[in-house]
Structure 1
Amino acid sequence: ASVNRPPESRRIILLFSSGERIATRCTMAWWKGWRDEDGSSVKGALSFDPTPDAQVLYKAMKGLGTDEQAIINVLTKRSNAQRHQIARSFKEQFGKDLIASLKSELSGKFERLIIALMYSPFKYDAKELHDALKGLGTSEGVIIEILASRTKVQIKEIIKAYKEEYGSNLEEDIKSDTSGYFERILVCLLQGERDDPRCYVDSAMVLQDAQALYAAGEKIRGTDEIQFITILCTRSATHLLRVFDEYQKLTSKSLEDSIRSETHGSLEDAMLTIVKCTRNIHSYFAERLYHALKGAGTCDGTLIRVIVSRSEIDLNLIKAEFLKIAGKSLSTMILEDTSGDYKTALLNLCGSDK
């Protein structure tokens, strides 16, 4: 049972077959179902009426020129559900599609960000996957990020949304655009077979899996990739956390180090992402944001996707991890690397640094 404490000190009590009760630190990893109020940076309007919001947006886009600040003030301060109500009200009052109107008035990165806010979460993930698969080349990093960090319930909804929006099967599209063991791990993640977290973890099975991973990699010449894929993609997170510890004891090496030495390329990236998301999903997304912002140029696709998709879930907790990694706040790096209305909208979504 989970202990009722603040997010930074929340624990899950695990009961092992030996009867030993162990409290294990758990930040909110991909298997958690809650949306923590302390974690979300966008909470929506408390006294909400979509009618005046729709009117503000209509006025902002009417006639010559566009009032971008008015659009930012409305859409970045509302929850996703509230934005959908605004879109319905906009259609009822003015007979126009809000997304189409926004697309006709905005451009560039700012347009991409604002339109991303208008998608429901599952449709947005489906869109990002479709773009990653159907663009020039396949954007493996986007596919790995989404499939490795979403829950089994979310994966099912994404598959459904993908079919509804694009009329094709996500698994078939992945198979047609990828190959080899990388294809295998993505298809395995897509099955949504990772067990739910359990209060009971079978320590005998934990040891068995740790030994199997050792036998599939460090112990032999070559690598049994299927064994790695099977364990990483089908076991519960609580079970995997114990496997990681047991593997370290068995080999005096972290599983991440073994993955780096035994695999390469997109398969390595996918396996490492699963491990990172299991250990600490906030740290994983903080790392994604940091790499999107550091150095010459900005990876705006990653920046927009992570901020939009996590803003109502755990962006505040991601920001805390970002500060540890970067030595400066997420808002500071956004200020340094972006500009104009795009910067203003991103900062609104990130919320206060306090």
Structure 2
Amino acid sequence: MGADQISTSAYLFYWDKIEKANWFMEKIIETAEEDLSSRLVQKLLEDPVTDGGQWDMVANLVGKYGLVPHDIYPDNFSAQNSAKMNWLVTVKLREHALTLRRLAQSQPERLARQKDDFLKEIHSLVTIMLGPPPSPKEAFHWEYYDADGKFQEVYDSPQGFARQASAQLARGDVDPRRMLSLVNDPRNEYSRLLTVDKLAAAIAMLRAGHPVFFGCDVGKFYDAKLGVMDQWLLDVRLGFNTTLRMDKAQRLKTGESSMTHAMVLTGVHVEKGQPVRWRVQNSWGEAVGDKGWFVMADEWMDEFTYQVVVDSRFVSKEVRDILNQEPEVLPRWDPMGVLA
């Protein structure tokens, strides 16, 4: 069973919208005492069901809802063109936020039931747009031909199917349960739970034949048509007789940079023990880059990549021990937030 056969983006996309809507309303209730114009409430209202997300969000969705083959729940128009669906759900959630905040002040005993009713409405909207997904606990029947051309059948639930897929990976040398996120954020002290070095572990994982999830600021010095990410694509000094002097930490502190997009590292070119460039698989389809593939300069990687997710066996015990520290919780509006 290959990775292409267990591609379940639309299925997880469906449940991601539902979970984000539920989380949003819970946070609106929690922050009901804050002024509507407060920074936190405004950030919550900004983009409650963004298509973006983090590695741990995917892991939690798979753990709760499982996986299905693409053939069982394929992409439809709204899955591939989500703007209108996101607009409608966002408008309704903002409307519901006002009601929930008002009830929290006047009739708190009604909050739980009202929130459930609102979530049912969101559930209905998403189902109309994406179609009803398989139930996480009910079996589906899938027929396919494997890589050797042999006919195969699967009778399983999405949750059972996910356990089977995870077990296959765990029998190899990468276990999804061991994955951890390494973050490069020069605003903060290193060797804390928030921030640790990343490149050596990413290279080791690639050499072992496994792709690496990473988060970056994709809009900086890139050419989507060429599929190149290189900060020397634009020579600011030559063209405008000026220079860009902010370092990575200063760009984060001033809002000039943030984590905006998640992609996958699939290869690295190393010379004299040092990475020179990286091969990247984007998620924007085959119309960009070389049929969706990009080349990223290592200097660009240093300046605009903030996160990689690797198997813990590729990092030192010192790094693994950091997970035992008390985590530093970042505010909702921090640049290390949700990816797209």
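Observations
- Parent structure of the calculated result 1.4, given that distance in nm of label points 7 Å out along Cα→Cβ at positions 90 and 122 is the read-out and 1, 2 the choices: 2
- Looking at mean count of other Cβ atoms within 10 Å over residues 226-233 over structures 1, 2, structure 1 comes out largest.
- Given -12000 for helix-only ellipticity at 222 nm (-39500 (n - 2.57) for each DSSP H run of 4 or more, over all residues; to 500), calculated: source structure among 1, 2: 2
- Of structures 1, 2, the largest value of distance in nm of label points 7 Å out along Cα→Cβ at positions 58 and 130 belongs to 1.
- With relative contact order in percent (Cα under 8 Å, 6 or more apart) derived as 22, matching label from 1, 2: 1
- Once distance in nm of label points 7 Å out along Cα→Cβ at positions 162 and 186 is evaluated on every structure in 1, 2, the highest one turns out to be 2.
Each value in this text was obtained by applying a stated rule to the coordinates, not by laboratory testing. Note that the coordinates shown come from a computational prediction; the quantities given were computed from them, not determined experimentally. Cβ atoms are built from the backbone, for glycine too; each structure is taken alone.
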